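Pasting the structures in now, so scroll down.
Laboratory data are not the source of any read-out in this text; all were calculated from the coordinates shown. These numbers were taken from a predicted model, which means no experiment stands behind them. Cβ atoms are built from the backbone, for glycine too; each structure is taken alone.
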Structure 1
Amino acid sequence: MSGVIPIDEGVERLPLKEYTEKAYLDYSMYVILDRALPHIGDGLKPVQRRIVYAMSELGLKTTSKYKKSARTIGDVLGKFHPHGDSACYEAMVHMAQTFSYRYTLVDGQGNWGSADDPKSFAAMRYTEAKLTAYADVLLGELGQGTVDWGNNFDGTLQEPLVLPSRVPNVLLNGATGIAVGMATDIPPHNLREVVSACIHLLDNPSATTEDLLQFVQGPDMPTTAEIISPQSDMLQMYQTGRGSIRMRAVVDHEDGDIVISALPYQVSGARILEQIAAQMQAKKLPMVADLRDESDHEKPTRLVIVPRSNRIDTEQLMHHLFATTDLERTYRVNLNLIGVDGKPQVKGLSHILKEWLAFRMDTVTRRLQYRLDKVLERLHLLEGLLIAYLNIDEIIAIIREQDKPKPVLMQRFALSDRQADAILDLKLRHLAKLEEHKIAAEQAELAEERDKLELLLGSKARLKTLIKRELTTDAEAFGDDRRSPIVVRQEAKALSERDLLTSEPVTVVLSKQGWVRGAKGHDIDPENMSYKSGDDFLLMVLGRSNQSVAFLDEGGRTYSLEAHTLPSARGQGEPLSGRFNAPSGVQFAAAVCAKPDQLLLMSTDAGYGFITTFEDLLSKNKAGKAAMSVPKGAKVIAPQHITQLEDTWLVAVSNEGRMLVFPLQDLPQLARGKGNKIISISSARVASREEFMVSCVLVTEANELLVHSGKRYLRLKASDLVHYRGERGRRGNKLPRGFQKVDSLEVAGAVLNAAEEPTPDA
């Protein structure tokens, strides 16, 4: 049975479930309403409000002397905020940091932290503080009947529940806080922009969020770093009250160096240096040679990144650093605050400004009404004083003669209680000094003020005009230009592992038994390397350390791996069978290393071939991919690099001395397959190895072709090759006698045959 259970001793007992639920709910509501969330009226959390109010009570205005922070915090804790002194001081420090608050409320002297390390502030016994001029927008109307007062924690003092803010401070300085089951993340904004939006909203109450964004361009952080969020994202964020914004550091170039002159909001320069240095130590940033911090008092943020050479793509480098460090940062936005109704809610920009303007309208109305009541009271008293002046002798006589003069005065001159008290409160010599013209002058002045106040209070339009005027005055007094520019930037992407590698020359060496290794440099003698017993050199391929290597087996399958992952040439390498799942008994026939978009000529000695890109040969699968269809009995010919498609001729020669020359463009460009006929050879004769294509090379009009046959060679110029030209797939013409048994073809000094690989451009 739930509910309170009475016991004989007269003590009430509560079920544990109900007790814990109630305790948790009470604590949750306390954290939400009295600790973590700001109020829409003044944009302050309770601890911040108490600090500001306590400092104003201590007389710590902008014109006064600084006072030890420990004494100020002691006053706050003793009177209003019975919590931890360090947490209270931290809240005070936060309000004084120009790099944390867009418009600081506290003016501090001493060490109040730095942008590099916001929590490096000195202890409160060493620092001094007073309020800034901006704090007046929260406190200026405090004694004018504008606030509701509540008891402090022990009921001995009264404290304001909400300060009468003249500007929407909740948006200007922002707020962050974690409550129970909810949080708030309100970014800072520009005073002039927010005031302009408020004025527009007063003139056009039906204005949409989209209309307001013409004035409020976006958040304005206390840093000159760029806001790079798209306008569409910000519109959605301000409509719903939830979203995110991205900020990016400002980067300049000086004498080939990269200089970072502004960091995103609440990002530490030391942290940035640490992140970049970690990448450099992990050998993941070879493009950077040096890193320096040249920050000083004149330039609080100046980080210098020195590229390794002037050939480094600095834009690409910075995009990588934006993506991998805090040089670009995303901030969560959650416009959650306590409304005028005392309840927490996530509100959009339009909702916040409308609600704050309603709060401001109520505050101004209360201020004017308070003043009107004071004026009316004074006019009432002045009427009594005028009666006293006109009957001064009689009144003095009554005061002197009567034991209780008050009822007599009230009856004789028809005075009110307050008028009688006002007359009696004056000393007799002051009564005698009353002058009619002074009373009349004050009455006229007050009557004029009364009429003005009644006119204001009686017209909503006049009230709006007054609020607009006051907002404009504060914007002129405390406003400044936007600090965080809103710039449309390309999305940053981190570089791949390959892009981050240094581009060094590498020679890939493959042995006959399928052992591979990578030697640094291109001036390598692979034939004289150390090989296993029974093994020997098969082929080599030249490339770069940041490129991939593709291996072709006898069946036309290709396998690929990164060049930088190959074992060193100091040893004997490692078998490709350990890297790939190649079919049993299949040997590797060729290899190629190139840029992804490099065009290659793929062919078999059956006389078939096609053009492909190097990218099409790459495969992440350990089992490789079928790149070429190899006819029965045919062998794979090493791929050849194509420098240009136009004005290039393909020269093919068979073992019977038949040679055919045709334009390279006649061959199709395929991703995989058998290809088209290069030279006509019967498939049966290929299968029996009676006839096959010995070699095929690429020549231009400027090249000469050497046909090697034994120790002799035949030199053919471009004009000589005309005789051998024909359509693709023909038999070709016979070479002269003595040169019909062709061993190899040579173009521009490079000997090309089935066992050798062309040299790619480094």
Structure 2
Amino acid sequence: MRIAVLGGGPAGLYFAISIKLRKPDTEVVVFERNKPDDTFGWGVVLSDETLDNLAQNDPESAEVIRDHFAYWDDIAVHHQGQKMLSTGHGFCGIGRKRLLLILQQRARDLGVDLRFETQIEAAGDYAADYDVVVAADGLNSRTRMDFADTFKPDIDMRTCQFVWLGTHQKFDDAFTFIFEDTDKGWVWAHAYQFDDDTATFIVECSQATFDAYGFADMSQAQSIAVCENIFKDHLGGHALMTNANHIRGSAWIRFPRVLCEKWSHDNIVLLGDASATAHFSIGSGTKLALESAIALADYLTTSPTLQDAFARYEDERRLEVLRLQSAARNSVEWFEDVERYLHLDPVQLNYSLLTRSQRISHENLRERDPAWLASAEAWFQEQAGAAPETPARAPMFAPFRLRDMQLKNRIVVSPMAQYKAVDGCPTDWHLIHYGERAKGGAGLLYTEMTCVSDTGRITPGCTGLYAPEHEAAWARLNSFVHSETQAKTCCQIGHSGRKGSTRVGWDGMDKPLEAGNWDLISASPIAWSDDNATPRAMSREDMDMVRDQFVAAAQMAERAGFDMIELHAAHGYLISSFISPLSNVRKDEYGGSLKNRMRYPIEVFAAMRAVWPDAKPMSVRISANDWAGEDGITPEDAVQIAQMFEAAGADIIDVSAGQTSTGAQPVYGRMFQTPFSDRIRNETGIRTMAVGNIYEPDHVNSILMAGRADLVCLARPHLADPYWTLHAATDIGDRREHWPLPYEAGRDQAWRLADRQAETVDKV
């Protein structure tokens, strides 16, 4: 087999080594335009996992690489004169030039033909003479561009500007982040040691700060001088250095995130940055390159055909690449929005930075640095108002206060439709359903959307608050919850709008009733779907009537003993239909601009707040993203929406997303809606609740500790386990959550079993 490798970076060289180890008789030629000792980076970072993979693949080169590593265990964050330090992170760095020289020598020893200072032609020019052409031609891959119709690259230029520099200042004690507040905006640095004398020093800032400094019009020398002045307190008199003198201008760039739909074309295959990139803030670019090189060599030598090898390479490596790119996206977005977090207490800022990629969880931090996490948890409890003598507990078990309502913890049972009401009236099903979840330990218990009229119901099985018997049934439920548990209750009040008159969920979600349908109203005469009836656009008389129904429901909720109420202004229901431009095309004062579209929702909210007791809190649920691009509500709009509701008296914003259009294209994943809560809370200071695919105590604690929300809502976990909170406390070793007295024997057994399991794990 004859193989041409286009590009002599880490990816190309390590592939050449890996294929020669498996098939020594393979002819491998590496073409590289630069000299052997040319390099335009500084240090690279590898994980222990990657080092283990290298050692398994080629022990000889792995040992040499290990001998030249700089190791450190700590992460240091410098912010406003304070240094925050955490340990247990396990980093190792090596100079890019040193790594290349090691790989070059190993490749020569194995018989690889290395051709430096060679002009690389188009990949297609090699395809006829070689069995395989490996395009490891880097970030600006010509091969990727030449066959763009096949590879279908998606290149996302991230918003921050950065410049890759080096320094002889020592950063050998920790991977260091430095944030400096200048008169032109925040500038920050990522610094780490990679040999005895030199450290990488990446300087980064927003586009606005970049423009304010005028970096684009500077020479490299001028740009470096400015950076040296910004970070003078951290450089110890040492200079910043560049090895990019071949680049004109200041050498600042924006990072391109590269995705490709396919990685192969005929006998040509992409490798390394040519196929996919991962932002430098998670230090995984070289990891991806080396591990993909190993995989490609494996598949080429074990697959029956070339196409089979390429198919396995794409199928089996893509998941790992996407996983790292997802983590990298989380990380880069944190830095792009870092000014949102720089007001946080140093403890919370440090935690937010450490967990930014979601690869490090709350309990993972406990394994890495138990002392630091314990101190952070103690800080969180203190900020939450816990008694000073209270032992440190996880953030999910911190108290929380809204007006006069005191919650014992931060866990919320989300609103979940039951479809078990009879003529709007809750039944024994609801008493048992809500009663069990109140006994299960959550601090706050939400009702399902409770409707303000019979024609405001979603389905005939939905609950209401528009008749005396409804009030009596809810009062009975609240009496049980308040007398037998420590939970508080919130009634979510809403109107179905254009999504009404449908079957119960298991008979066909959003499908119209087979008989007995009622007339629908909405902001505009736009049907929810082709299957649903077209609603009537609300007149001013309709708006007055429905507003008064919301007010009456709020008054009933007070008499029924609810501790809190929420206006449902999300998910495409009536109030939401006014907010979203996808469902509101009115030409009067209630349509058009966001301010106008918010006019009626604010009117309803204010009317409810006026009759709801001052001592009791009130929230509002919003859809923070229509998932429809600029045509719908965007996260930027959501910030304004939250501010408008807060000005009207909302105590907390329940931040959901979507379900406002059948054409939405949501991006799902763990905690996928939490960024919207994060943005609202940290850009405005408004308290928020996070919701959406949150199902582990780690998720809850990470969200709270990082300051991404004040309360955390869980829906499906509470359907599967009414006692989720008590079980979560047991699992993480918390023994302070209150169990109902008749259940204490079960509690004691659960604790013993959990302790026994922990001991077994420790012994193993």
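Taking 20, 14, 10 as the value of semi-axes √(5λ) of the Cα gyration tensor in Å, for residues 63-118 alone derived from one of the structures shown (1, 2), identify that structure. The read-out was computed on structure 1.
Between structures 1, 2, the greatest calculated value of FRET efficiency 1/(1 + (r/R0)^6) of positions 327 and 671 (r between Cβ atoms, R0 = 25 Å, to 0.05) is seen in 2.
Which structure, out of 1, 2, was helix-only ellipticity at 222 nm (-39500 (n - 2.57) for each DSSP H run of 4 or more, over all residues; to 500) calculated from, if the result is -12000? Comparing all candidates, it corresponds to 2. Out of 1, 2, which structure matches 47.4, 141 when Rg and Dmax of the Cα atoms in Å, for residues 319-582 alone is calculated? Comparing all candidates, it corresponds to 1. If log10 I(q)/I(0) by the Debye sum over Cα atoms at q = 0.07, 0.08 Å⁻¹ is computed to be -0.76, -0.86, which of 1, 2 is the source? Structure of origin is 1.
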